[in-house]
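Engineer: Quick heads-up: structures coming right below.
Read-outs: derived from the displayed coordinates by stated rules, not from any lab. Note that the structure is a prediction, hence the values are computed from the model and not measured. Cβ atoms are built from the backbone, for glycine too; each structure is taken alone.
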Structure P
Amino acid sequence: MKKVQFDLKSPEILINGNGTAPTSTVGRGKTVDVGDVRQFETEWQDNLVHLQLGNSLDHYENWERPTVIVSDGAYGILGFEGDTSNHIDLPNWYKPHIKAWSQYSTPQTTLWFWNSEIGWASVHPILEQYGWRYVNCNIWNKGKGHIAGNVNTAKIRRFPVVTEVCVQYVFEARINGLTLKDWLRHEWKRTGLPFNKANEACGVKNAATRKYLDRGHLWYFPPPEMFEKLAKYANVYGDPKGRPYFSINGIQQMTRTEWGRMRSKFDCPHGYTNVWDRNALRGEERIKAPKKDSKSAHLNQKPLDLMKLIIEASSDSGDVIWEPFGGLFSASLAAKTIGRKAYGSEIDPVYFNLSLKRFKLPFQAQLFS
């Protein structure tokens, strides 16, 4: 595996995430450079957060398994050293990371994939290939204030863009190569019992056959207590030759607790939809480039409140959050403020070291008060 190489006197990345030469960022430029960092560190941690300088591909195996992954990497817009020049190259950029995410995730893991619409569309097939199931596309509407001055629509020949997307995926649980929907139906068929007996097992009129054992889009994940009823009934009344039913080890039936861990966590706060009307980040929270006339240090710093929203909706206190493309580590900071553990990596030494002051200063606690 390739290691990240950089020179503190000129901290351009020499090897990017997939081992190829980095794409040029000519025309973009960075508002920060090595002169803006007083002291260089390569690692920082406290009781909840562990941040590392370098390629996240070199660190995944040492991180605890994630409940949430927040991906805010390449957009295909020459936004940073190593970004691609367009969306066409994004699948190859992300593929080694997606493969690793699949290796270390569990059925409880949720992925939040930030990108442009076309960037996400380009990477979606790779996510599906490695077992990530699409759930929902959330749109961050930054409002008209995001457009600086008049936009020459005659030249750009499109409506001005004031959005980006944050797409929710879950890691698809499979048992013996079958999705949960197919496995439930397969196990019930093995019992030799009529499908309508599943309703009797669950004490419902028709919900078991209409939802839990449905083979189409109406399928519904059985609540743990209903799964337990299905499994017990099957093992009492099903063909004795096939027992145990609804088992993952061939010895005993799966418990309701084990079944409950077969899907991701999610608790949507009241009043929210998949459109997030939130102005582009400004004010105290926006990290400025030192001695650069108050210019923003990072092209695409994410708001802490949006990071808090997605992390809190898909995890519990003490759960593990991954931020593989840290930038200024907004996801890791949001995770820390709500009692989650965070592991993050950033390949650019300047961004990495600028971000550390966010964790060393007390101001972030006021942002969520």
Structure Q
Amino acid sequence: MSEVSVVEAARALRPLISEHRREGELQARLSDKVIKAVGAAGMFRMFAPKEAGGLEVTPTEAFNATVEISAADPAVTWLVVNSMAPCIMSALIPDAERNQMFAEPDRNFGFSAVALAEATPVEGGYSLSGSWPVVTGVDDALWCALAGRVMEGGEMRMNSNGRPDVRLFLVPVKELEIVQTWQDAAAMRGTGSNQVNGKDVFVSEVMACVPGSPPVIDRPLFRGSPSAITLPIFAAVAVGVLKGAIEAASHEIKSKISSVTGKALRDQIETQIAVANANAALRAIHAGSLEVFARAWEYTSRGEAVPNEIKAELYSSSFYAGDVAREMISNLYTKGSRAAFMQGHALERCLANIHAIIAAIDARRGFHHSAGLVMLGGEPMEPAF
């Protein structure tokens, strides 16, 4: 699929997503119509192998498609980006197991990188037990990729590099307990990010994936560090939210009169500067993220390791994009009309959502610190760098 087609497909989904956004927020779960349309467009399998019906898009395609959908509702793209890791992991497993995962190819995947659960080795695989407090879209998924620590003799097992043996376990949702905990969420409510529990769930050895291990399907998208592919796409969600916030603010400011000054909002200097800065910031973080993403992909597509110096620029651009988007949206919120203070207003949603998105990305802030360290001539402290 060409870049134009996948991005245009994402853009074409925006009216439907916007129409049902409030429904998703009220029920703390995306509308069935949205789930089906987004799935049919292939958005949940952008990074899945072609053998499984996946699109195997380039990073640029995935980034731009993510921005488009996020401008309408980031809750939708949160299901999209949380499906990335399971799709990439599917290239590490045998054909039969992969076909099971994609028996219904348009379905999203649940995902949690929080490795609180424990996996005990048993004959043929592992016995997995624990809880994952936030698993996006799990009610609509058939499979989850859940992080867990391998334990032996009551202690964490170490891998060949002397690091904790943490894996992503591919598990059918029917073998898990879903606890409805998301109804009281104040942001990203449509994601339906409920708690998942598992007790003595058997996971075969081939479905206990080690991220970054040699893939069965050996093509560029499935080689190397998954973080170098997925983390920038999470940043694309923040870029899209900023785009949506600018659209909402600009539309409203054009027609509003300030009850305080009696002037049209668009004639107020501070408002003009806020909108101008937000537009400039959007272009900068969008272009900057894509530029380094494309450079990193050149190495990956040739089968070469991405130099740490390029990764440092990639990760720093990803976190910077999120931080700038949060700042610009906060500024638009304060410089817009009082209507934005009301629950359900477009800017109110953008403000709450961007803070929730950055809070989630912050769990990987070690990549940001390591990026600066590499730029200063050091070695990255983050193991998955």
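Engineer: Compare Kirkwood radius over Cα pairs in Å across structures P, Q and report the one with the greatest value.
Structural biologist: On the way: P: 22.7; Q: 21.5.
With respect to Kirkwood radius over Cα pairs in Å, the highest-scoring structure among P, Q is P.
Engineer: Something else now. So mean count of other Cβ atoms within 10 Å over residues 41-48, computed for just one structure, reads 12.4; which one of P, Q is that?
Structural biologist: Derived from the structure labelled P.
Engineer: Check the numbers for relative contact order in percent (Cα under 8 Å, 6 or more apart) across P, Q and tell me which is largest.
Structural biologist: P
Engineer: The value -15500 for helix-only ellipticity at 222 nm (-39500 (n - 2.57) for each DSSP H run of 4 or more, over all residues; to 500) was derived from one model only; which of P, Q is it?
Structural biologist: The value was obtained from structure Q.
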